[in-house]
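Each in structure tokens, the structures are laid out below.
Taken together, the values in this text are just the output of simple stated rules run on the coordinates, not laboratory data. Given the structure is predicted, the values throughout are model-derived calculations rather than measurements. Cβ atoms are built from the backbone, for glycine too; each structure is taken alone.
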Structure I
């Protein structure tokens with residue numbers, strides 16, 4: 001693999017070293033937002049290849065994008081994570097609007113269960129309540145700047 005691809009840990013970009021694509025950025029963006037690279041007929045996610053290039057072994061855990069940008073494969077933006085930790089680091093507003101009550105209801109998933117946070121007059125209040133609870137329940141969570 002390292003004879004065909006080169007990884008730049010500062011930019012997170014993987015480029016082709018050989019063939020007609022030499023020097024070009026490897027991979028395409030998937031429907032889910034990740035970069036996928038096909039090498040010798042097998043597809044790999046770029047963030048997992050970045051881990052392989054940096055640490056010398058293919059990860060056996062989930063790899064989380066700290067800033068939630070699925071295309072940002074800089075090594076300082078990647079971390080090993082559990083399934084639960086990876087799922088906690090998602091961008092979600094944390095509330096739904098209930099039209100017949102004219103209220104915003106905030107909730108959060110914790111340990112695979114939906115936890116009711118409260119009912120609020122505005123979307124902003126509901127979102128603030130969600131973020132406050134998320135910071136307590138989801139220890140790997142960092143609000144996106």
Structure II
């Protein structure tokens with residue numbers, strides 16, 4: 001099962017280096033490993049989360065398509081740029097996608113749409129969600145190990 005969050009904004013970052021700078025400025029341990037221009041991102045974007053190889057899918061999207069899917073949400077404005085972040089349920093991919101999205105939203109003065117919770121997050125809220133996720137990850141991993149041992 002795949003999961004998706006989106007960043008909606010009125011600007012796009014111009015490069016992976018600019019995106020990485022935003023991640024670094026937030027103190028996030030994610031290193032993007034993509035050598036192509038950011039405008040050409042379509043598909044899996046490899047990354048390192050600390051010492052672990054991971055990544056997530058990343059696509060430019062049309063904001064009106066995303067906003068049209070959620071008519072009950074007040075998006076505040078008609079955003080002009082969109083980026084989707086997709087992962088397959090792997091905890092490392094989930095953390096990487098959330099970190100990348102939160103940093104992207106901060107750098108572009110955008111918002112994050114958590115499609116699972118059907119809610120909008122400001123960049124500070126998205127960064128707090130990332131910090132909460134990182135804090136809770138050992139508990140989640142332990143619970144998953146315990147479930148696997150039972151089966």
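Given a computed value of 4.9 for distance in nm of label points 7 Å out along Cα→Cβ at positions 2 and 114, which structure among I, II does it belong to? Display every interim value, and only then the final one.
Working: I: 4.9; II: 2.2.
It traces back to I.
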- Item | Read-out distance in nm of label points 7 Å out along Cα→Cβ at positions 18 and 98, computed value 6.1, structure in I, II | I
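Ranked by FRET efficiency 1/(1 + (r/R0)^6) of positions 26 and 130 (r between Cβ atoms, R0 = 35 Å, to 0.05), which of I, II sits at the highest value? Please list the in-between numbers first.
Working: I: 0.40; II: 1.00.
When FRET efficiency 1/(1 + (r/R0)^6) of positions 26 and 130 (r between Cβ atoms, R0 = 35 Å, to 0.05) is computed for each of I, II, structure II gives the biggest number.
Suppose FRET efficiency 1/(1 + (r/R0)^6) of positions 50 and 74 (r between Cβ atoms, R0 = 35 Å, to 0.05) works out to 0.40; of I, II, which structure was it derived from?
Values: I: 1.00; II: 0.40.
Traced to structure II.
Once relative contact order in percent (Cα under 8 Å, 6 or more apart) is calculated for all of I, II, which comes out largest?
Values: I: 15; II: 30.
Going through I, II one by one, relative contact order in percent (Cα under 8 Å, 6 or more apart) is largest in II.
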- Supply the structure label, taken from I, II, corresponding to distance in nm of label points 7 Å out along Cα→Cβ at positions 58 and 82 with the calculated value 1.8. II
- Message: Please compute mean count of other Cβ atoms within 10 Å over residues 106-113 for structures I, II and give me the label with the greatest value.
- Response: II
- Structure from which 0.70 was derived, FRET efficiency 1/(1 + (r/R0)^6) of positions 10 and 90 (r between Cβ atoms, R0 = 30 Å, to 0.05), options I, II: I
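State the single structure among I, II that was used to calculate P(r) over Cα pairs in 5 Å bins from 0, in percent, giving 2, 10, 19, 24, 20, 13, 7, 4, 2, 0. Show your work: numbers first, answer last.
Values: I: 2, 9, 16, 17, 14, 11, 9, 8, 6, 4, 2, 1, 0; II: 2, 10, 19, 24, 20, 13, 7, 4, 2, 0.
Answer by label: II.
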- Task: Taking -6500 as the value of helix-only ellipticity at 222 nm (-39500 (n - 2.57) for each DSSP H run of 4 or more, over all residues; to 500) derived from one of the structures shown (I, II), identify that structure.
- Result: I
